[in-house]
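Undergrad: Got some structures for you, see below.
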Structure 1
Amino acid sequence: MARRILSGSRARNEESNHWRWKVKSSLLLFVAFLAPALSFSQDVQVRAQANRLLEKANAVSTASNLPNLERTDTFRVFGPDSGVREGSFSRVVIQGVGRREEITFGNYHVVNVWTDEGLTAERADVLAPPQVMTLMRLTPVYRVRFDHEDVIHRIVDRELNGRAARCIEFDTIAGQKTDSNELCVDSATGVLLLGRLGQEVIENSDFFPFAGALLPGKINYSFAGVQKMEITQSMTELNSDTANVLAAPPNATLHRFCDTYRRPFGESMPQPKPGNGGTNTDVLVRGFIAEDGRVHDAVVQRSDRPDLNSEALGLIRQWTFTPGLCNGKPTRLEASFTLHFQGR
């Protein structure tokens, strides 16, 4: 499921290229554009036009030269059992010097500071809740790009919340599974207004200008027809450096960047047993690959089939890896895993 579409939020639109992420694995798979398979019938000109619309949407929401800044997000999470829960996220960036992030959601509260010395973290060994990872995936803006599994059908004119929009209707074909999807961009500005991708729906609105880019001030996220999250975000320029912005938080530990790094390699990774019918589905799990090569603190990040979650977690706990190495020493790393259930 992660391969079919690109999310550019983790490209860190508001950060400089100074930062190196060598210690923590990314949830994103950057998939290059490939020509569509010949077995899929689609109009080449329509596909080219769809790509141009998305390229413009990505461009108009990307700042080419970012100043020192402060970003503030507030978010509300909706759950059938837990009701409405609120959280906040802030990021201060001093370009070329460092950045500070603070996240609060329920009992989860973390302050992290990045500088040339490394990452100073309060709780680097605690896995962020799935809702926080969804927030990071959708903000500051969600970017998409077609790949070889996407078959473009047509581009139609629609009206979304009083705005004229151009909507791309397409299917994503992965093995035996086909999702009907839709992406809508604003006809006037080119920004992405709506992403309907499988069971996910992302709605962007209240766009504001910052450093030459247009960013959504409000984001609504739904899954399987149920609203899951509402995000409000803002971004302001810092006119002066504040001395204590990058000060280490109390009781924090400094984690230095790796000069040499080797990622973990799977040794034993039992897979779900195939079913006798039904459909194919994926369950995305996050956890830590610890120094002993086992997966610890695993949680389900995203699942189309909650009834398969327990089986997925049970399998992940059986997996073993050669541990990752940082400067030649085994190290604990956060990672994500996708389990494929066939015919279930």
Structure 2
Amino acid sequence: MKKIIITGGLGFIGSYLVKKFLKEKYKVLNIDKVSYCSQKLAIRNKNYIFYKIDLTNKIKVFNIIKKFSPDCIINCAAESHVDRSIFSPENFYKNNVISVLNLLESIRQFNSNIKLVQISTDEVFGTLKKKSNKFNIKSKYLPQSPYSSSKASGDHLVRSYANTYGIKYIITNCSNNFGPLQYTEKLIPVVVESCIKKKNIPIYGNGKNIRDWIYVEDHCDAIFKALTKNEFMKTYLIGGDYEISNIDLVMKICKFYDQITKNKDNSFKLISFVKDRKGHDFRYAIDNHDIKKTLKWKPSSNFDANLKNTINFYIKHKNNMKNIFHNVSKN
């Protein structure tokens, strides 16, 4: 049986990866510092272990890696909310750079044969114009926010350790994820929660900024296929093939919410345009032709069905969110 460490396994993507690898009969060690957006993940499985560890603690990171001796580490742990990075950039560099450095140093010192999968973002490539070609494997890094620059720094560290010390890595750059269990500060759950509570839905600027969306289970499937292909020193761009402007997405959510709940108040009237985010990237989009070919993978074709499933989750659990996250009330 293969052993794997998943860092940030109480987070949105990390929790799905934990369940995915357990289903595939891996022994999984979940490391998470347990922050405001961490899930209360209750798993009863003899192949599952959890340790509360902050990756910025170099000694604890080294000791747990030495004790568990994994075949691979998937690093999902990260501060990921752009708004928070604008107001607290130092926290993002601490958690998105130093944590990567500690993982790499632990691998280098204990066992350089341990593989590292670094989960990154399409935001490291900067922003696109409306008619520009999508990001591809040859796109240059041009991060535009403290969040994206901290993630870019982590990616650069990984590649530098591969070149200098021979550490084997995979880096995945993915588009915007969505699905059930995403923390309530992200766009889709914010909109659904606003519909439920009948409060204003905040839209930055004119709402025309464009994002490429991927269902979280599709993302995890791509990560699994990338790892099990067993080819390293590789970068995979994982896109959802679904570009939509923020305002069009919000209107779609309002429409589906009203249909699902038979709401007659018309949630569209809750839309409220607010001052634009500082340095707001206009468009992200990933060209995923490479992984469709190399990994025999493709994203779900039914975005609307996945979105409705997500909306239904938040409606169903509207009175139960405090039992899902460790600190759902923190802003």
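Bear in mind that the values in this text are calculations on the coordinates, not laboratory data. Everything quoted here is computed from the prediction, not taken from an experiment. Cβ atoms are built from the backbone, for glycine too; each structure is taken alone.
Undergrad: Can you spot which of 1, 2 the value -3000 was calculated from, given it is helix-only ellipticity at 222 nm (-39500 (n - 2.57) for each DSSP H run of 4 or more, over all residues; to 500)?
TA: Numbers: 1: -3000; 2: -11500.
Derived from 1, not from the others.
Undergrad: For the read-out mean count of other Cβ atoms within 10 Å over residues 114-121, a value of 16.9 was computed from one structure; give its label from 1, 2.
TA: Of the structures listed, the value fits 1.
Undergrad: Here P(r) over Cα pairs in 10 Å bins from 0, in percent has been calculated and equals 5, 22, 32, 28, 12, 1, 0, so which of 1, 2 was it run on?
TA: Values: 1: 5, 22, 32, 28, 12, 1, 0; 2: 6, 26, 36, 24, 8, 1, 0.
Clearly, the read-out refers to 1.
Undergrad: I have 0.85 for FRET efficiency 1/(1 + (r/R0)^6) of positions 258 and 306 (r between Cβ atoms, R0 = 25 Å, to 0.05), calculated from one of the structures 1, 2. Which structure is it?
TA: On the way: 1: 0.10; 2: 0.85.
Of the options listed, only 2 reproduces it.
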